[in-house]
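Okay, got some structures for you below.
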Structure 1
Amino acid sequence: MSLPSPSRPYRGVFPVVPTTFTASGELDLDSQKRCIDFMIDAGSDGLCILANFSEQFALSDAERETLTRVQLEHVAGRVPVIVTTSHYGSRICAARSRQAQDLGAAMVMVMPPYHGATFRCGEAQIHEFYARVSDAIDIPIMIQDAPVAGTPLSPAFLARLAREVEQIAYFKIETAGAASKLRELIALGGEAVEGPWDGEEGITLLADLEAGATGAMTGGGFPDGIRQITDAWFAGEPERAADLYQRWLPLINHENRQGGLLTAKALMKAGGVIACDAPRHPFAPLHPATRASLLATARRLDPLVLRWSR
């Protein structure tokens, strides 16, 4: 697969890079680099690091800095990289975002400010939060509209942010009814919405492409499969894209509904890409039966991940 130009607008498949640990829970940077090499070889148009599917919530600040630096240096400009810099505090999120830019990030992804199950901000505070982050950087911001934040972000408010906050241009929509929300966001935001993107492991990918999505942020285990779908769609072959989506849907569904964030690492471990697929405690490891079902589903599709290291 040919790699795209790193120039804007960014589009295509930007999967999330999992964070690799040793069995005792330390960072495994050698596996981390191999993971990146595989994901680029598998046709990723770009990468996203330190997202929720990267177990960012289990990392120290020092580890975040190490992972940002090591991964961006290892990518070395081969593809654009989005760095997730979410934090409740405006000052900390802005500082993280500035550091990511200085280290070579093409974009930052930021959730609205929240903490736990009940600490939320209103629209005025969210607007000011993103404005302060925007003022600190010169690269685009992707708003991550995800249920985990528990923060309602209407299409009208998102479109307003795109128009009024300089660096906001991309939107990863993971909420229920994503296609309808993308369609409304595109209509309301116009040219200010540079990148309306699909999320949630591609489970709504086809509907979101039909609604106008230009990018997809999925799990990192089988970018080659997702690329088949998006390549067909962007080539103007919707029926072929639909056929390919149906072909890969069992594996997409397995990640979204069964294996979750451990899916990519389980596939990478099975294929010899990484040394260990364990999460960081207290996150529970993948159940053996779930792993067996995942690998059986994947083998029917023969993704690159299972043969990359051979």
Structure 2
Amino acid sequence: MASAVAGDVSAGASGSRPVRNRWTGPSNFLWALPPVAVLALVFLYPLALVVQQSVSPDEGGTSLAPYGDVFASASFRSALTTTVWLAVGSTVGCLVLGFVLALVIAFVPFPGGRAVARFIDVFLSFPSFLITLALLFIYGTVGMANGVWTDVTGAADGPFHFLTTPWGVLLAEITYFTPFVMRPLLAAFSQLDTAQLEVASSLGAKPARIVRQVILPEALPALAAGGSLVLVMCLNEFGIVLFTGAKGVTTLPMLVYGKAILESDYPAACVVAVVNIAISVGLYSLYRMVSRRVGA
């Protein structure tokens, strides 16, 4: 009996007789039903309700009129423009700042370099509003910077009020999302063959040329992956815009909040939400495609 079993195993290993996978078979599809049911209940059903509400005007029935009304409104066009330029601007800022900081951490020896690299991993778990609060404590209207200014100059008010402008939102988003670019860059730099850098340096190449011709080509996939992820997250960022209290800065998530909570216009809020979801899914698909290429 033992010899027969051993023969079957060896035959399967040699390829003459395939070993049957115990997880295959029609009955095992039942194992997929519980997670699919949970996914449908927690995510797909609420999403379907949002889509249904977006085509259900207050007058009753089913109509695309809410889409026409929202697309024709100046508030939606302004929110869409603000969302896009903040997301793109923040992504560009994160790419530039993240690349420079990752270069310093990876290739410039300094005390505590490893601790800084580990702190970046911890920083990724911080909520976005925590960074915004820190900026408010420093640069807010009654923050430390304005307090020092008024104490030194005797002025009634300090000069730092940019946090309540779109530039304050941009600064907060760059501050929070830069580590999401640095993490894949540091991973890419750790796999870079230092012999290439030594050879380039021995041939007389200056640091700027080494970065441009040796390091940057190796970092492009990581930059693309990190930048795509940051773009998706900036597009849906709500807490930073809310906590900065920026006047006149209305993004798509803020518009959803305003339409649903402040105006009780649920069809319009759902229309904006559907548009936001469509853009986010498209950008996330781009991120996954870039990530697969980076992995390959």
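Just so it is clear, none of the values below were taken in a lab; they were calculated from the coordinates. Predicted, not measured: the structure shown is a model, and the values here were computed from it. Cβ atoms are built from the backbone, for glycine too; each structure is taken alone.
Please compute FRET efficiency 1/(1 + (r/R0)^6) of positions 76 and 140 (r between Cβ atoms, R0 = 30 Å, to 0.05) for structures 1, 2 and give me the label with the greatest value. Please list the in-between numbers first.
On the way: 1: 0.90; 2: 0.50.
Top value of FRET efficiency 1/(1 + (r/R0)^6) of positions 76 and 140 (r between Cβ atoms, R0 = 30 Å, to 0.05), among 1, 2, belongs to structure 1.
For the read-out P(r) over Cα pairs in 5 Å bins from 0, in percent, for residues 108-227 alone, a value of 2, 12, 23, 23, 21, 12, 6, 1, 0 was computed from one structure; give its label from 1, 2. Don't skip to the end; give the middle numbers.
Numbers: 1: 2, 12, 23, 23, 21, 12, 6, 1, 0; 2: 2, 10, 13, 14, 14, 13, 11, 9, 7, 5, 2, 0.
Comparing all candidates, it corresponds to 1.
Work out which structure the value 0.15 belongs to, where FRET efficiency 1/(1 + (r/R0)^6) of positions 60 and 124 (r between Cβ atoms, R0 = 35 Å, to 0.05) was derived from one of 1, 2. Value 0.15 for FRET efficiency 1/(1 + (r/R0)^6) of positions 60 and 124 (r between Cβ atoms, R0 = 35 Å, to 0.05) corresponds to 2 out of 1, 2. With respect to mean count of other Cβ atoms within 10 Å over residues 100-107, the largest value across structures 1, 2 is given by 1.
Kindly point out which one of 1, 2 the value 2.5 was derived from, the read-out being distance in nm of label points 7 Å out along Cα→Cβ at positions 164 and 204. Mind showing how you got there, number by number?
On the way: 1: 2.5; 2: 5.9.
Traced to structure 1.
To test your reading of the models, identify which of 1, 2 gives -22000 for helix-only ellipticity at 222 nm (-39500 (n - 2.57) for each DSSP H run of 4 or more, over all residues; to 500) when calculated. Mind showing how you got there, number by number?
On the way: 1: -13500; 2: -22000.
Structure of origin is 2.
Identify the structure, out of 1, 2, from whose coordinates relative contact order in percent (Cα under 8 Å, 6 or more apart) was calculated to give 25.
Working: 1: 19; 2: 25.
Corresponding structure: 2.
Of structures 1, 2, the largest value of mean count of other Cβ atoms within 10 Å over residues 188-195 belongs to 1. The greatest value of Rg/Rh (Cα atoms, Kirkwood Rh) among structures 1, 2 is that of 2.
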